[in-house]
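Structures for review follow.
Here, each number is a calculation from the coordinates, and none is a lab measurement. Predicted, not measured: the structure shown is a model, and the values here were computed from it. Cβ atoms are built from the backbone, for glycine too; each structure is taken alone.
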Structure P
Amino acid sequence: MRLLLINPKFPESFWSFRWAIETVMPNKRSGNPPLGLATLAGLCPENWEVEIIDENIESIPLQPRADIIGVCGMGVQFKRQNELVTFYRQKGYFVVAGGSYASLCPENYESLADTVVAGEAEYVWPEFCRDFEAGAPKSRYLETDEVDITDSPIPRLDLLKLDKYHAVSLQFSRGCPFRCEFCDIIVMFGRKPRTKSMEQVGRELDLLRKLNVYNVFFVDDNLIGNKQAAKELMRFLKSYQMKYDYWFHFGTEVSLNLAQDDELLRLFREANFEWVFIGIESPDEESLKETKKYQNTRQDMLASVRTIYSHGIQIAAGFIIGFDNDTTAIFEKQYQFITKSGIQAAMIGLLIALPRTPLYDRLKKENRLIPEADHSDNSKLSSNVLPKQMSYDEMISGYRTLYNRLLEHRNMADRIKNKIRHLRQPAYMGEYSKREHVKILGRFIFHGLLQGGFSRMYHFLRSLPLSRPRLIPLVISDWVIGISMRDYVDRNFVQEFEKANHLTHDYLKLIEKSLQRYLQHGALEVSLSQVKNAAANLSVSMKGSLDRDFFTRATRHLEKILKDTTSSITLHIEELHEAQLQHLNRLLKRLSRYGDRISIAVHDNVKEIVHIDSSIFYLDLKTN
C-alpha cells in the first residue's frame, strides 16, 4: 500500500522568520518539520510504503504514485489544505484529511475528503489502515477519548529532509492545566497533561543523534503543565546530555510560573534549554483575569522575566491586543513592558476567537464576531472580533503603530541592552559550527547591517556588550530576529495601499509601452485588478510565441514592481515552447525571492514541460 502524506504550505507570518531563513541561515528552508505526519507514518503497517512531502521546503507532486493521499493542516493552512484535498480527489485519488483544524472542526471537511480523521491519531489511524486494506474505510474516524501517549510510536523522522529545518520537533506531553479563554489546546487535548515515558524520549533522542540533529524543539504547548513530570524529564535530559557531551540545544514552550520554581529553573539550565516561549499576552492584570490567565498574575511579570534571564535562558513571548478590558491605552502599556523586558521575539497578535473555544462561544452570544472574517492567523491586520472599548479601526491602527515603534533600530537595540543587563551566563552559544558561524556573520553584515544604513549600524554597535564578548552571538541572533520581523512588517503592514497601487498602475503603463509589440500580436495580455484597502494584483498572460528579449524586459519590470510596491502578480502560462523554457526558468529564478506574492497558473497544453516549485511560488491547482 502506497501512502503519500502532505503538509501544506503555510502563509507567511512572523513565525516564518522568512528573511532570517532565506538570507542568513545556511541551507535552511523552514523552522520545524511536520512531526504529526512523521508520527502518523510510524503508526502505519510495516508493509506500507510511506512518503512525506512538506510543501514548505519542496514542491508537491501533481501525479504521485499513491493509493492514499493524506493532507494535514492547522487552521492557518486550511485554504491550501482545501485546495490540495480537492485537487487530488478530482484526480481520482483516495484522500484523507486530518490535522489540528480537522480535529477542531471536522464538519468543514466532510464534503471535501473521502475520509476525515479527527482527534489524536494513535488509535484511530491504525483502525483506518485496517479498514482501508479490507476495502471498507469509513468517512470519519473520531477519537473521543484521551490517548495514552506512551502508546505513541517513534516518529518516522527518517522520512523527513531534516537538514532543511532550523530545528527538529519532539513531543513529551499533551494537555495544559490552565483555562485561558481564547485557547483551543484544552478543547483538543484536555486539562490533565499526559506524558511519554523517559524511555520513549531517550529512543527519540537516540534517533535524532543518529540523524545528526543538534537543535531540538519540544513542541509541547506547556512543557511544565505537570511540574513533577517536567522535573523528572529535566533530570533525565541532564543525564543524557552529560552522557553524550551536551549534544543537543533545546527550546520549548512554558508558562510564566516557571519563574516561581527555582529548582525547575535550575534543571532547565542544566539540561541545556537555551530559550523558552511564554504566553505573556498582556501587561494589564485586568485583561489577564478577564481571559482567565491567572498564572500570569501571581507574581510581577517583569520580575518573572528577569528571574528566567538570571538563569541564562532567553525568552520569546506572545502578546495579544483586543481583550475586552483593552482601551487605546493598551498600546503604550504593551510597548513599555516589551521594551523593559528586553524581549526581541515579541509576537504580538490581535485577539482571534477560534471555533469551539469559550471565547468564541461568549462572543457569539454577544454578537461580537465578524461574519466571514478570517480566524486562522492573528499576525495580520485583521481579526474576527469586535473590540469592546475601542473601535475596530483604532485597534488595527494602534497595532500597526505599535509594531513600527518596536521595530525601529533604536528600540531593537534598547531591548537587547535591557535583556543582557539581567542575562547571566547565557546557555546560548550558537548552534552552528565555526565555519557556519563565519558564513552567517558575513551574510548578516552584508544583507542585514549594511542594507539598513547608518542608523542600523550605529544602534547595532551600541548594543554590543564589549565587556562581555561571550554574549555577542546572542546579540547577533536578536538582531537577525528583529530585522526579520521588520522585513515582515514592511511588506505586510502597509498603510497606504492607494499610494502603492497608484505606483503599480504607473509601472503597468511602462510595461505596456515596453512590451507593446507582444500585446499587439496577441502573444501577451496584462491587466491590473484593485480592491479598496488591499494590494493590487497584476495579471500577466503568456498566450503566444515570446522571445528572449521579452523575458529579459519582463523580468526587469516585474522585479521592479515586486521590489517597489506591495502588489502581487498572477502569471498565466497558456502557451510555451521548449525553446522558451530556459528563459522562463531564468525569469522565475530572479523573482523567486518574492515567491509568496506570485501565483502561477500552468494551463493544460504546457503542463508537460513547465514544472513550478510550489514551495517557492503559489501554484494554482485549478489549472492543473
Structure Q
Amino acid sequence: MTFLYPLGLLGLIGIPILIIIYIIKNKYTEQTVSSTYIWTLSEKFLKRKNPINKLAGLISLILQILIVALLSFGIAHPVFTMPGMAERYTFILDCSGSMRMEQGDSTRFEEAKSGISEVVGSAVEGSAYTLICAGDVTTVYESTTDKDRVLSLLDQAQPGYSTASLDDALSNAQEIFNENSSTLTYLFTDCDFLAHDNVEVRNVAADSDASNFAITSVSDGVTDGLITGTVQSYGSEGDLNLRLTLTSGEQTITSQQTVSVPALQSASFEFECENQTFDSFRVEIVGSDALALDDSVTVYSVDAENTYSVLIVSGDASEGGGFYLESLIQSTGIADIDYLTEEEYSALYLVEGTAAVAPSGYGLYIFDCFNPQVLPRDGTVWLVGLNSSLADASFSVQGEITLDFDTPADYSTSTSFTVRQLLDGLVMGDIYVHTYIKCSPYRNYTTLLSYRGNPLVFTTQTAHGNREVVFAFSLAQSDAALTADMIMLVYNLMEYSFPAVVDQTFYSCGETATVNIAANTDSVRVESPSGRISYLDENLTSGEINLTEVGTYLITTTVAGTSRTYRIYSAFPQAESETQTIGLVFSLAGTQTDEGYDGVYDDLLILIIILAVIFLADWVVYCYEQYQLR
C-alpha cells in the first residue's frame, strides 16, 4: 500500500492530543440534588444496573481516535496494489456518417460512446486507454491512465458525415498492438465483419429493421421540362411524399407527388417544370425516418452562380455602338446588363477634392467610345474605340487611321493557350475594318486581330491588375458586329472576362471542390454548413475545399472591396445511407497474449462509509452519556 499524499498522515498527531485531553478533563459534573444521601444511593443503584457506564467515556475516546486515524488516512489517500489486474485498452470509434442513424431516443454514435464508457468504468484503476476516432481525419488520443480524461475526450468526439476508412485507424491500432500484444482492442461500429482477429467488434446497429429512405440521384438541371431522380429504400417498403421547391429570380415554384418504393429497391421520380432556367431547386422527402441527412438534396445552377452584372457606358450611342455591344452580350446569356450614357455615368462619380472615384459593383465594365477619368478596380474592363490614352490603361493611343477601303483584319496565328482559347469556335471569316485607332501596348498583351502588325483586338491587364480587353475600332463603324465570328469572339471574351469561380455546384460529402480565383482578388472566404469559417490563398489561381459536412457551402470572393457569394451543395454520401453493412476483415497481425500489469485500488468509498458509521456510534455514545447525566 502506498499513499498519494503522505503528509496527510501528520493528522495522526491528533491521537495523543485526544488522549491527553481525556486524562486531564474533569470527569465530574456538579449537580444540585435534594439530598446527598438519596443521590449516593441512586448512584450505587445505577452502577449495579448499568456497568457499561464505566466504559462509556473510554468508548467515546476509542471512537474519536479511530475517526482521527481514518481521516488522516483518507487525506493521505491510500492506494492498494492489485497484482496483474490492470489492462491496456485501445478503442476504435467509427465516426462515419452512418453512425448518425437514429435508434430510438439516441443515435448509433451515442450508443458506441456509451459502450466505451461502460468498458472504461468497469476497468481496474491504473489501466491505460487509447482512443482512436476513425473519421474524415483519424484522430488518436494517446495512452492515458486517467479515466476522467478518457471520458472527457470521448464526450468531445463527434460523428462525421462522409465515409470513414478504417485503414488509418487499423494502422495505428497495429502499432500499439506491436508494442504490447496484450492490448485489448475494441471496435465500436455499425458494421459486421466476417473476421476480426485480435479485435473485439461491438456492432451498435441494434435495430436491423430501421426504416431509412434516401434520395440517391437527381438531375443537374431541367431537361425537356423535367427534373428527374431516384429514391432508395434501405429497409421496408413505403409510399414517399416528395416535394420540389424551385427558385428562379423572385419566383418560387412548389410541387409534390407520391412515389411507391419497394423494400430494399429504388424507384424513379420526375417533376414537370416549365422553367428551363433556375437559380436553384430542392427535392426532399416529406416525413421522418432513421436518417434525415439523406432525405433532401439541393441543386444550384452553375450558370446562375456564375452570372455577372455588366455595365455598358457609351459615348457613341447616336451611331448604335452601345446597341451592338448590348446585343452581342445578351446573346451569350451569362450576364445582366445595365446601360448608361456618357452623361449618366459621369454623374455617378464621387468627387473628393480633385480625385474621381469610379463606380463599382459590376463584374464587367465596357466603355464604348468614351474615356473615363479612372478605371474601376473590381472588374474586367473592355475599352472600345478610345481616341485618347488613359492613365490606368496598359496602352497608349497614337491617333486614328482611316483606310481607303474596307480591309479584312488578320487573325493571330499564335499557338499560345490564351489565343487558342479565345479563337476557339471561330471559322476565321473576314472581319472588315475601315477606321481604327493605332494603339501601342506596353504591358504583357495577347493579340487576337491585327492589321499590318497593328493590334485591333488584344487582351492585357490594367494598372490595377484587372483583365483588360481592347477593341481598337468602333463597332458602329465596322461590319464586325454582324458576323458570326464576332458573336463567337464576344462569347469567348465573356468567359475570359468572367472565369467561372465554381465549375460545379453539386458534390458528395467527402469530395474536394475546386474554386477558381480571379486576379486581383482580395480574399476568398469559405463558410461551411455548420458556420465554420476558413480562407483560401487569394494569391493562387485556384483553391480546394475539403467537403466534410452535408449542406450548402458559401464561397465569398472580395475584389476591390466588392464581394460576391457563390454556393455549392455537399450531399450525404449514398454508401452511408445503408442501415446494415458487412465488412470483410478487420484484424491485427500477431498473437494475443495475456500479460496484465499491476493495477491500483484507491476508491475511498469504503473508508467514507466506515467513518460515517464511527461518527454515528460516537454520537450514540455521547447521547447516552447526556441521558445518564439528566
Matching task: 11 is the computed value of relative contact order in percent (Cα under 8 Å, 6 or more apart). Pick the structure from P, Q.
P
Given a value of -7500 for helix-only ellipticity at 222 nm (-39500 (n - 2.57) for each DSSP H run of 4 or more, over all residues; to 500), calculated from one of P, Q, which structure does it belong to?
Q
Can you tell which of P, Q yields 0.90 when FRET efficiency 1/(1 + (r/R0)^6) of positions 505 and 577 (r between Cβ atoms, R0 = 30 Å, to 0.05) is derived from it?
Q
Calculated from one of P, Q, distance in nm of label points 7 Å out along Cα→Cβ at positions 225 and 385 reads 2.1, and the structure in question is P
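By the measure distance in nm of label points 7 Å out along Cα→Cβ at positions 121 and 545, tell me the structure among P, Q with the highest figure.
Comparing P, Q, the top value of distance in nm of label points 7 Å out along Cα→Cβ at positions 121 and 545 belongs to P.
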Looking at structures P, Q, which one was semi-axes √(5λ) of the Cα gyration tensor in Å calculated from, given that it came out as 84, 32, 25?
Q
Going by mean projected area of the Cα convex hull in nm², for residues 401-464 alone, which of structures P, Q comes out largest?
P
